[in-house]
Structure formats: structure tokens, C-alpha cells
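So, here's a batch of structures to check.
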Structure 1
């Protein structure tokens, strides 16, 4: 009789851990990173810079909208937890010049920069 509630809790915890790990590095901004076959180690505590495409591209640092100058100021501040890593999630249609400028800002501020991509053949759908 006491086994059924215990098994229910175990199944809920198992579901939580299985689904929760796939959402660790996802920001709330929808972009479609370009495809690539290269793989790197996960960077779970890195700052996430997201660049959208369009006529008026938007820049987000950890889901907070910023201008290019605001990003420069934010990156100049001491990083949270001492982690000096940045993951750049740029849409595949974002202006290449903007992506390079953002990466250079992070490099100038002393951060290690990694650009996010999607595996080839993954359907090319937008990721949140």
C-alpha cells in the first residue's frame, strides 16, 4: 500500500531530471543557430549572449535586452561566480559583422568565447 506513492514520487523525480537537463543552456529568445558538425564540452555556467536576425537585430545578455554599448558595459563588470566564459547564440541570418563585434567585445573584456551551433540534419527548427 505504501509502495504506490513512493513509486509515483520516484517516477516524477526521474522525469524531472531527464527533461530538466535538456533545458539547461536554453535562453528564452528564439534563434536558429547555423549547423555545424563540431562539438565542444558543455559550458553550464557561461554567460549567454543571444543575437537575433532582422532589420533591427537585438542583443541579449542572459535574456536581458541590451544595446552594443550596454553589452560592453555589462561585460566590463566582474563576472558572476568568476566564470569568464561567453556562449554566443547568434541566428544564422544575423549580420556577420555584428556577430564579430560582439565576440570581439567579449574577447577584449577577457572572456573565452564559444559560438553555439545546431547539429546538421536536426530539422533546422528554431530553438528557444
Structure 2
């Protein structure tokens, strides 16, 4: 049985999708761009600030579902410029413990919603 997640700890959906869905003991987050859920604005203009906010948003959805960052199995990182990979990666690694690293894909895309530099989605267990 599927259960949708809705939390104020991440930006509200800006389209016909859920912030996250639980199916069984898995939580699937929608892609999170760097919108601060309190202000509705981007957390910053640089890749490091935007990566941190996107991951905070992912964390907020996971925690609302009863999960956490150390239970993430897989992430997908979408970058508007692959040249930002190293800077993104430096922030990304601070959100995960070395013993609980998820699988990950990182790809460059032609564009992201609202001109974001990064978007991150995750699959975790509960």
C-alpha cells in the first residue's frame, strides 16, 4: 500500500506530484531543488549552498517518513553544469556517514526548475 508524504520540512510540491511516497518499507523522494521551505526562495546562488539546501529538503522528507540520511540506498544528482561536480560532491559527502554511503548517479541536464544548479532525489528504507 502506498502512502504519500507531505511535510513543511521541504518545499511544497509545485506540480502534480508528492514530496515523497512510501511503498512497503521504502521511501521515494521527488527531486529536491534548493528552495528554502520557510522563505520559498533559493538558499543561495552557488552550487555549494544549493546542494546543501537540496539535501536538507531530502532529509526533511525522509524524516517525515520515519527514515533518515543514513538509510538512503540510492540518490540521483542532476547538475545544470557537470563542472560543478567537485564542489557539489564536497557538500554531498558531509550529509552521509562513510559506513552508510548510498549508491549514486550524477548527470548533467539541459535545465532544472526555476534555474536551479542542482536537483537531488533519493530512495531510502524505513
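None of the figures in this text is laboratory data; all of them are computed from the coordinates on show. Note that this is a predicted model, so its numbers are computed, not measured. Cβ atoms are built from the backbone, for glycine too; each structure is taken alone.
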### Query
Of structures 1, 2, which gives 4.0 when distance in nm of label points 7 Å out along Cα→Cβ at positions 30 and 78 is computed from the coordinates?
1
### If mean count of other Cβ atoms within 10 Å over residues 54-61 is computed and equals 13.9, the structure in 1, 2
1
### Message
Once Kirkwood radius over Cα pairs in Å, for residues 14-61 alone is calculated for all of 1, 2, which comes out largest?
### Response
1
### Task
Assign the value 0.75, calculated as FRET efficiency 1/(1 + (r/R0)^6) of positions 6 and 86 (r between Cβ atoms, R0 = 41 Å, to 0.05), to the correct structure from 1, 2.
2
### Query
helix-only ellipticity at 222 nm (-39500 (n - 2.57) for each DSSP H run of 4 or more, over all residues; to 500) was computed and gave -10000; which structure, 1, 2, did it come from?
1
### Message
Tell me which structure, out of 1, 2, gives 40, 33, 24 once Cα extents along the principal axes in Å is calculated.
### Response
2
